[in-house]
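Below you'll find the structures, each written out as C-alpha cells.
Please treat every number below as a calculation from the coordinates, not as lab data. Just so we're clear, the structure is a prediction, and the values are computed from it rather than from any experiment. Cβ atoms are built from the backbone, for glycine too; each structure is taken alone.
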Structure I
C-alpha cells in the first residue's frame with residue numbers, strides 16, 4: 001500500500017519537473033523569437049491567460065468548489081486549492097489592502113523557476129508571467145476582473161516570488177441580443 005502511495009507522489013514530482021523543464025524550453029524559444037523581454041513577458045501573460053480560461057473548468061470539476069462570495073474567499077480557494085492542485089505548492093495569502101480589494105500570494109518555492117538562472121542579457125524578463133495570465137484568465141471565467149502582477153521574483157534576487165492581485169470589478173453575465 002505504501003509503495004503505491006509513494007509512486008503517486010513520485011509521479012507528481014516527475015510531472016512537475018517535466019513541466020518546469022518544458023516551460024523553460026518554451027521561454028528560451030520565446031527569447032530567441034522576440035527582440036525584447038517586454039514582448040516575451042506579454043506573450044507569456046497571453047499564453048497564461050489562455051490556459052486560465054481553459055483550466056478553470058477542470059479545476060471546478062476536480063475540486064467541487066462552489067461560488068466564492070467575496071475576494072477573501074477567492075484568495076483562500078486560489079492558495080489552498082488551485083496552486084496545490086496544479087503546482088504542488090501552497091502560497092501564503094498576505095498584504096491585504098485596507099479596502100479588501102487587493103492581496104499578495106507569496107511563494108517561498110516557485111516550481112516554474114526551480115531549475116532556472118536568468119542570463120545577464122535578460123534582466124527585464126518576468127519569467128513567471130504565465131502565472132499572472134493564468135490567474136487573470138481563470139478568474140475572468142468566474143466573472144471576476146482582476147489585475148495580476150509580479151511584485152517580487154526569486155529569479156531577480158528576491159527571497160520569494162510574490163504575485164499581487166487587485167480586484168477590478170465583477171463581470172456581469174449578459175444575454176445575447178434578442179434573448180431574454
Structure II
C-alpha cells in the first residue's frame with residue numbers, strides 16, 4: 001500500500017477521504033502537547049482566552065521530546081500514550097482540531113468526537129523516537145516553557161510517517177485488527 005502525502009493544515013475534504021490502515025507521510029507544522037499542556041489550554045479556554053496556536057485544521061502530536069544533542073534539531077521524539085489526553089480531546093476537536101498523533105486506543109467519547117467533527121487519529125510508531133526525530137526539520141517552544149519537554153512546541157515536519165487508526169467514518173484499526181488477526 002503506497003503512502004499518502006499530506007500537508008497541514010488539514011481540511012474536512014482531506015480528512016473525510018482518509019481510511020483506517022492507510023499510511024501517511026505528513027508535512028508542515030505540528031503542535032506538541034501532553035497532559036500538562038492540555039490542562040493549561042483548558043484553563044485558557046475556561047477564562048475565554050485564545051489558545052497558543054491557531055487550532056482550526058491543525059494536528060497535535062502527543063510527545064515530550066528529549067533535549068537535542070549538539071547539531072540536532074530535536075532529541076528522540078516518540079509518541080506518548082494518547083489516553084491521557086482523552087478528557088481534553090473532544091473540546092479541542094469541537095474547536096476545529098483535525099488530527100491527533102499518539103499511540104494506543106482512544107475512549108468512546110473521543111471516537112464519537114472524531115466522527116462528529118470530521119477528524120482523524122494517527123498512530124506514530126512507539127519505540128522509534130530517534131528515527132521519527134529525523135523527520136523534524138525545526139522545533140521551537142511556543143508556550144509553557146516551564147513544562148520543559150511537555151511545553152507546547154511548534155514542529156516543522158517532512159515525510160513524518162503515520163498510520164490512520166481512527167477515521168472520520170468511525171473506523172477503528174485496533175478493533176478491525178482484532179477481528180482480522182485476533183484469536184479467542
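Some notes on this structure:
- Ranking I, II by relative contact order in percent (Cα under 8 Å, 6 or more apart), the structure that comes out highest: II
- Taking distance in nm of label points 7 Å out along Cα→Cβ at positions 55 and 135 as the criterion, the largest value within structures I, II is that of II.
- Value 10.8, calculated as mean count of other Cβ atoms within 10 Å over residues 63-70, assigned to which of I, II: I
- Value 13.2, 40, calculated as Rg and Dmax of the Cα atoms in Å, for residues 87-166 alone, assigned to which of I, II: I
- Computed over structures I, II, distance in nm of label points 7 Å out along Cα→Cβ at positions 23 and 159 reaches its largest value in I.
- Among candidates I, II, the computation of volume of the Cα convex hull per residue in Å³ that gave 113 used structure II.
- Origin of the value -15500, where helix-only ellipticity at 222 nm (-39500 (n - 2.57) for each DSSP H run of 4 or more, over all residues; to 500) was derived from one of I, II: I
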